[in-house]
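Nothing in this text is a laboratory measurement; each read-out follows from the coordinates by a stated rule. These numbers come from a predicted model, not from an experiment.
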Structure P
């Protein structure tokens, strides 16, 4: 057993056979992060209401159908973009042959490049929960005076008006920065994956 220091995300492009189950997990994490964020928008309520009014199965089924539909969107976009990349690669000499001489199929591209969406899913998750931490987190201070919601006021601070840690404008800027970092890191990982598939100098 050893402990090695390495850059974060360096294992996204290690040599070796990629695992289909890990690729599925990466895409599922992206889809869940996307869906979780959309449920906090007014459009989600409008969508579920429209589905519920169109089918006689109630709100639970409407929620489930809306969830599966929305979760398929990022996966479909990913599959389409990978196909475009594979299509362009087939026009280049030796572009669909890896450095070991094996022929690369569209499925090879689909599975291998799924690893680079992990960074996007992670930063989307951070963005989503940053609001809870910075806007709602300070409320924990006064809730400590009434931890069981029984109306107690053990420390005399239950009535305090605790301000948020940042303003909404600052929070939006932080969201934009985190999303940008996640996508740039994804591009870096995609380039590392490309170099893992084919010999390259960069």
Structure Q
């Protein structure tokens, strides 16, 4: 690994400290944001928002850990040793290493929000658990495409990313089934238009 700019090593320390500081302080930042917003919420909305924020944070941390321990080491090993020719030598810059790590980790943290997104879309009545179950095969293809985009062209990495994303899809089906209105309840947008 090389540093091409005079200040790149120093700036890497600063940016890494900022990223880790934000990640470590994020529970407190979320708590302060909640304290700012909570006076405008009803009591049941406060309880509901605390649960949702906890789940969002836990899923984000799971995505970050998945990227840190599984995805990034494999991606770095593949991309660092990949060569189009023996005449081409890869010298990885420190900036490239950090930016790839941060972007991949952030993407995985966001992708792990799939059950939360499904929860809100299901709550609005746009999707149902039957619809998600019916399109499982299509979802698997889309998940594999997303995994292929965010991972290097390596079958092992593709499988390692596809499996947890598909499990999140299955969890999303259960979550949507949980929030679906019962037959007698006309909740959500689907119920209002019927």
Structure R
């Protein structure tokens, strides 16, 4: 998503996308939802909590301090969503500002709150369904980020070439459709939401 002012632009776009998906599913698949006893949350303004604040809540409310080093572990995601449902009345929650070491090399750092980043995860019912954020658009800053991780810029020449010529402020996100389906249908395992699930003993089809 190009020509953004901040990561908030990406989050607003994503909130609108989720709302549109849920509305379309209600209209086109209402009979399936009813048959399975499922309902979809109404999506308005999705609440946000910063990663540092989430850690404070998890420690104070649930006594959880382990598994929170720069990111939330599975239990942390489940518990912070439990808090959001109880305190904010929302099954959806944006957690923002993860540690730079737990985000990709192209994630824009938050220069006002290092070592955090302009990034987010969207959680639904205790499960991360999306990761996204603002991305570095300055060539020199991107090269420095690559080197800071012990990587060689020469290995990313094809990616870096367009930044050398100039890049607009931009961001993006990746949504796990199978995770979203798992949460909609309250399935026990994400493989149940995959058309062709694979594991160590099943590679085809």
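Tell me which structure, out of P, Q, R, gives 179 once volume of the Cα convex hull per residue in Å³, for residues 72-167 alone is calculated. Could the numbers behind the result be given before it?
Values: P: 179; Q: 103; R: 112.
Derived from the structure labelled P.
Suppose you compute Cα Rg over 2.2 N^0.38 Å for every structure in P, Q, R: which one lands on 1.13? Intermediate results must be reported in sequence, preceding the final value.
On the way: P: 1.37; Q: 1.29; R: 1.13.
Answer for the origin of the read-out: R.
For which of P, Q, R does helix-only ellipticity at 222 nm (-39500 (n - 2.57) for each DSSP H run of 4 or more, over all residues; to 500), calculated from the coordinates, equal -25000? Kindly include the intermediate steps, with their values, before the conclusion.
Numbers: P: -20500; Q: -25000; R: -13000.
The value was obtained from structure Q.
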